[in-house]
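Asks: Given below, in the form of structure tokens, are the structures.
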Structure P
Amino acid sequence: MFRIEAEVDKDRRDLLRSRLQDTNTAASPVLAALRGTPGEREVPLHVWALDAAGDLAGGLVGHTWTTWLHVIYLWVDAGHRGTGLGSRLLARAEHIARTDRGCTASRLETWDFQAPEFYTRHGYEVVCTIPDYPPGHTEFTLAKQLG
């Protein structure tokens with residue numbers, strides 16, 4: 001007999017993640033080789049753009065893991081869009097990931113109402129689409145090899 005609960009529990013989340021990592025490591029020689037190395041951990045990567053007044057004009061939040069950069073958020077304030085700022089933020093994150101962290105690829109998710117064309121112009125390819133997520137829209141997963 002099991003008791004099923006649906007509540008936020010950070011300790012259980014951490015325990016579950018640890019156990020899942022152990023299971024994954026046992027199943028994958030690549031993950032096993034990373035066990036205990038810096039590459040095993042997700043390492044935050046943040047790039048910020050501040051305007052002349054010091055206000056946030058844009059930013060990129062992501063992390064690196066194994067040999068991948070994962071871009072989570074990329075945002076540019078409306079007043080700075082079309083200036084190339086988004087391209088500069090993305091290029092800087094890719095550069096840090098490639099040169100400082102040894103990443104060979106990058107991935108991200110975006111929706112059709114955001115900027116999939118922006119990413120394809122920067123060499124990303126659509127590797128997955130999820131229609132009607134959220135309802136009425138499509139989510140795209142894109143990836144790029146970092147040269």
Structure Q
Amino acid sequence: MPPETVLKPGWWWFALGAAVFAAATTLLGKVGVGTVNSNVATFIRVVVMLVTTAGLLSFRGEWTGFQGISVRNWLIVIASGVATGLSWLCYFRALQLAPASRVAPLDKLSVALVLICAFVFLGEAFTWQTALGGALIVAGVLLVSLA
């Protein structure tokens with residue numbers, strides 16, 4: 001395993017937290033975009049994220065963390081931000097157009113895409129367990145979202 005992919009303590013809890021908050025995002029988002037333009041809802045979400053993150057940086061005294069970021073890393077993080085924004089715009093619009101129980105699983109095809117891209121571009125291990133798990137995710141998505 002490349003050194004940057006070594007598991008560090010606490011990773012599981014943060015990943016589980018991400019799943020719980022992602023579920024809350026879907027459920028709250030579905031209710032919230034019922035009568036609100038999905039792009040406006042996404043903008044509100046971004047403002048809340050900005051304020052929340054600024055508060056966290058202030059609370060933890062991490063505003064100095066911007067020092068030493070290379071141009072390459074700035075560009076990569078900015079590209080990640082653009083991808084996140086486009087994902088959110090698509091996600092909220094999809095929630096306006098379809099039931100959350102169909103949208104959320106289809107969104108999770110990202111897991112299979114990450115598995116493939118992590119293998120191809122990041123050199124992460126692609127074992128039979130990873131392949132089977134990815135295939136089961138895809139099968140589950142197809143069963144739930146396209147039924």
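Asks: Out of P, Q, which one gives 0.35 for FRET efficiency 1/(1 + (r/R0)^6) of positions 97 and 137 (r between Cβ atoms, R0 = 25 Å, to 0.05) as computed from the coordinates?
Replies: Details: P: 0.35; Q: 0.65.
Working through the options, I get structure P.
Asks: Next up: For structures P, Q, which has the highest computed value of Rg/Rh (Cα atoms, Kirkwood Rh)?
Replies: Details: P: 1.04; Q: 0.99.
With respect to Rg/Rh (Cα atoms, Kirkwood Rh), the highest-scoring structure among P, Q is P.
Asks: If distance in nm of label points 7 Å out along Cα→Cβ at positions 9 and 41 is computed to be 4.1, which of P, Q is the source? Please list the in-between numbers first.
Replies: Values: P: 2.7; Q: 4.1.
Computing distance in nm of label points 7 Å out along Cα→Cβ at positions 9 and 41 on every structure in P, Q gives 4.1 only for Q.
Asks: Quick check: 0.9 is what I get for distance in nm of label points 7 Å out along Cα→Cβ at positions 57 and 81, calculated from one of P, Q. Which structure matches? Walk me through the numbers before you get to the answer.
Replies: Values: P: 1.7; Q: 0.9.
Label of the source structure: Q.
Asks: If relative contact order in percent (Cα under 8 Å, 6 or more apart) comes out at 31 when worked out from the coordinates, which of P, Q was used? Could the numbers behind the result be given before it?
Replies: Working: P: 15; Q: 31.
Clearly, the read-out refers to Q.
Asks: With helix-only ellipticity at 222 nm (-39500 (n - 2.57) for each DSSP H run of 4 or more, over all residues; to 500) coming out at -8500, pick the structure among P, Q it was computed from. Show your work: numbers first, answer last.
Replies: Details: P: -8500; Q: -26000.
The correct label is P.
Asks: Which of P, Q yields 1.2 for distance in nm of label points 7 Å out along Cα→Cβ at positions 49 and 121, as computed? Please report the intermediate quantities before stating the final value.
Replies: Working: P: 1.2; Q: 1.8.
Of the structures listed, the value fits P.
Asks: A value of 21, 11, 8 was computed for semi-axes √(5λ) of the Cα gyration tensor in Å, for residues 89-128 alone; which of P, Q is the source structure? Could you put the intermediate results ahead of the total?
Replies: Numbers: P: 21, 11, 8; Q: 29, 10, 4.
Structure of origin is P.
Throughout, read-outs are computed from the coordinates displayed, never taken from laboratory work. Since the structure is predicted, the reported quantities are computational estimates derived from the model, not experimental observations. Cβ atoms are built from the backbone, for glycine too; each structure is taken alone.
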